[in-house]
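The next part holds the structures, each set out as C-alpha cells.
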Structure I
Amino acid sequence: MKIKCECGGVIVDQTDFLPYKAHMISDQDWFDFLDAVDYAIEKSGPTSKEKESSLMGIRRLAIKLTRFIYQCASCGRLFIENENHELETFIKQEPYEGKQILASALGENWKRTLIGDWQESRNGTFKGYLWCMDVKSDECGFDNWKQLEDKYYSIFHELKSKDVLRSALLKKNYEVIHSWIEDKPILY
C-alpha cells in the first residue's frame, strides 16, 4: 500500500518493521486482549494442539482489535485507520522536527531482521541485495557475491553482538546459505 500525503510525501507499506507505522489497540480493548493472553497461558490445556489453538486465537484477536497508524516522514502528519478501515489525517500543531513517534519504544535496541539474497538470473543493476533497517540504501545492492556475503556476515555479527537481531537469512540462487533465528522469546 502507498499513501500520498498532502505535503507530497509518500508512505510505503510493503514490508515489515517500519519505523513510521504502528499497530494501535484501543484502551477499551486493551484489557480484553491482556485477559485473552493470560487465558491462553494459564488455561489453554496441556497438549501442543491446545496451546497452538490458543496462540492462534490470540493472533486473530490482535488482528481484529488492531488499527494502523502511519506517520509521514516529510511533514509528520499522522494517518490513523478508523473503524471502517479508512485513514483519517491528523496534523501536528508545531513545526515538524523529524521525530519518529511511531518507532520502537526500545529506540535503537529493537530487534531487526537481516536478509541477503543473490540471484545469478536477476535482471537489473544488481544481482544481490541486503535488507536491514541498519543498511543504508547505497550499500544494499551488490554485483559481486563475495562482497554481499562479507557485508552480510559483518552486519550479522555486529547486530548479534549488540543483541538487536531477531533473525537472519542469506540465500544464493534460492539456496539457503545461512539462517539464524533468536532462540529465546523477545521479552523486555
Structure II
Amino acid sequence: MKMKSALAMALLAVCGMMVAGAGGDQTWKKQLGRALPLLGHRNWIVIADAAYPWQTAPGVETVATEDDQLAVVAEVFSALAKTTHVKPAIFLDKELDFVAEADAPGITQYRDNLKKQLGGRAVKTELHEDIIKKLDAAGQTFHVLLLKTRHAQPYTSVFLQLECGYWSEAQETRLRDALQAADSKPGKP
C-alpha cells in the first residue's frame, strides 16, 4: 500500500510540474520566439483584438496573450527586427479609418498610437473580410500565428504577411526575366 501511495504522489508531482511548465513557463513571447525561426515567406502573424474569431483553418494557431495589443505589436516588431530571414508586409482593416469616436470611444487615440507604433512603415489597407479570406486560404497550406490580445475596439487587428527578408520583389523580377530570356533563346527546346 505504501508503494502505491508513493507512486501516486510521485505521479501527482510530475503532473504538477508539467502543468506548471505548460502554463506559467510557456508565455506567448516564448511561443513567438520558438515560432519565428520556423516562419518564412507566405506565413502570417496576426495581432488580433479580443473579438477576433477562432479560425478553423488547419494552419491557424491562436494564442491568447492576455496582453495589451500595442505592447504585443511592439514585441512582435522587436522580434522581427532581430531576424534576417523575414520582413513583414503590414495590413490593417480599411474599416479602422472610418470607425467613429462616438461609436468606439478612444479609437482616435488608438489610431494615433498605432501609427506611432508602426513608425512610418508602409501599410496596406483592405476590407476586413478580404483579409480574413487571405488568412483562411494561407492557413490551408501555411502557418498563421494569431496572437489574440485583450484589446476591445473594432477593426483594430494588425496583420503581418511575412516576406523574404533577404530577397526583394525587384530581385525576383530580375531573376524571372533572366529565366524567361534564357528560355526564349533560339535552339532552346
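Computing relative contact order in percent (Cα under 8 Å, 6 or more apart) across structures I, II gives 40 for structure II. Structures compared: I, II; top value of distance in nm of label points 7 Å out along Cα→Cβ at positions 57 and 81, i.e. the largest, recorded for II. If helix-only ellipticity at 222 nm (-39500 (n - 2.57) for each DSSP H run of 4 or more, over all residues; to 500) is calculated from each of I, II, which structure is the one that comes out at -14500? Computing helix-only ellipticity at 222 nm (-39500 (n - 2.57) for each DSSP H run of 4 or more, over all residues; to 500) on every structure in I, II gives -14500 only for II. Identify the structure, out of I, II, from whose coordinates distance in nm of label points 7 Å out along Cα→Cβ at positions 73 and 121 was calculated to give 3.2. Of the options listed, only I reproduces it. Given a computed value of 18.8 for mean count of other Cβ atoms within 10 Å over residues 113-120, which structure among I, II does it belong to? It was calculated from structure I. Computing log10 I(q)/I(0) by the Debye sum over Cα atoms at q = 0.15 Å⁻¹ gives -1.14 for which of I, II? The correct label is I.
Quick check: 4.6 is what I get for distance in nm of label points 7 Å out along Cα→Cβ at positions 89 and 161, calculated from one of I, II. Which structure matches? Corresponding structure: I. One of I, II was used to calculate distance in nm of label points 7 Å out along Cα→Cβ at positions 33 and 65, giving 0.6; which? The read-out was computed on structure I.
FYI, it's all coordinate maths here, none of it is from the lab. Only a predicted model underlies this, so the values are computations on that prediction, with no experimental measurement involved. Cβ atoms are built from the backbone, for glycine too; each structure is taken alone.
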